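What follows are several structures.
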Structure P
């Protein structure tokens, strides 16, 4: 199993992952969790009002990172996919952000050795680990990319949510095959990751990498369990509001499609 390159799915990612209500929920949770850090960006050792150095590892199209650039922070978007980075460049040109954003085709594992990439004040790694062959080792690399006292914003596909979906559908044999083989991906064009992760394992990796856990949230705790007919009846803002309200409440957080961990280097 090799690390996944999304050259072939760049356009589909833009529509399916970042657009619509799913994207709104994702952005709402990330903005809520990161708000205290961004509000305090000028505190401590940093000069008042100084921009953060934000590195988006495996950032693809860089939607969230570009919003940070628009707020005045310096951003480096890195990815192995030239097609995803091309889409990111389209957006930064459209938003007139060329002066504050760099796009670099470099693998996550090489960030610390690439002189173009600075030690990050805020490192984003969103929906990347579950597509890698060695996610725990990748987390070690991410920790090494952080400046002292810096933060890692980590999201990943929750294997518990995928297991529960298969149980709901009665796909018991598929569940057993996936568990036995260790491979969870679907057909070649599927957006189901090849290596969804267990939250309890990832939190153990975070501690082993020398990072402390600041916040733990679920993304899409109930959205994916609603019928399309029910979702269409409700105002999207009401669904986002309730997703935020339950994103840190167990057991709903434990079954969220994605998990967000905000970590800090001591």
Structure Q
């Protein structure tokens, strides 16, 4: 994918900013501009955009963001910052990405202490509603030659899922052609009457046969198992947007694997 504008979500609860760290390296490589987005909200009497108290808090937080960006600007990265006042920071990010026409959203992701059933999280809202790819980051370091695991389903026939496959395969092919990553492809299946064709995957994704992993089982389990087996640094999945009750009950593959992995996850719509 062509990256011109990166939106990075600032985490006000932590000093470490792995999303910013990783996005900065990608900005250097691609020449993409980097927009650091922060969202805050506190209990302030009569708090709206017009009060002096809110303006002061917004100004103080923007100064923090600008201080983080200063070293990046010195490296030649085109940077900008924005701070929003909203207690619904999840949707504020979605709106900011659409408003900024971001090509990718970078956000740090941390494992929750326990699974929250029927309750949306910031990461799940981003995955369900963001119109551009979302990179959820557990580790901001960039190894010399990362291992990428691209998850596909070549037997999917519905147009939306065929499109997702094309996007994920396109990403993996470009990664292979760049020779900057070791690319693997995984395809789960649950019906032995329809086992994926290994050679077809080799030809589509441009990877070696020994880097194609075909396993029986639920996609989320197979993806996690293979990612751990090959020690992947990045898992790439297609992101089928769901909303309403379907989203709460079923989620999508990216949501299901996120807390089970220690590596970064890229969800491509």
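Using distance in nm of label points 7 Å out along Cα→Cβ at positions 125 and 141 for the comparison, can you identify which of P, Q gives the largest number?
Biggest value here belongs to Q.
If semi-axes √(5λ) of the Cα gyration tensor in Å is computed to be 35, 21, 15, which of P, Q is the source?
Answer for the origin of the read-out: Q.
Of the structures labelled P, Q, which one yields 12.6 when mean count of other Cβ atoms within 10 Å over residues 69-76 is computed from its coordinates?
For mean count of other Cβ atoms within 10 Å over residues 69-76, the value 12.6 is produced by structure Q.
Every read-out reported here was derived from the displayed coordinates using simple, explicitly stated rules and does not represent laboratory data. Small disclaimer: the values here were computed from a predicted structure and weren't measured. Cβ atoms are built from the backbone, for glycine too; each structure is taken alone.
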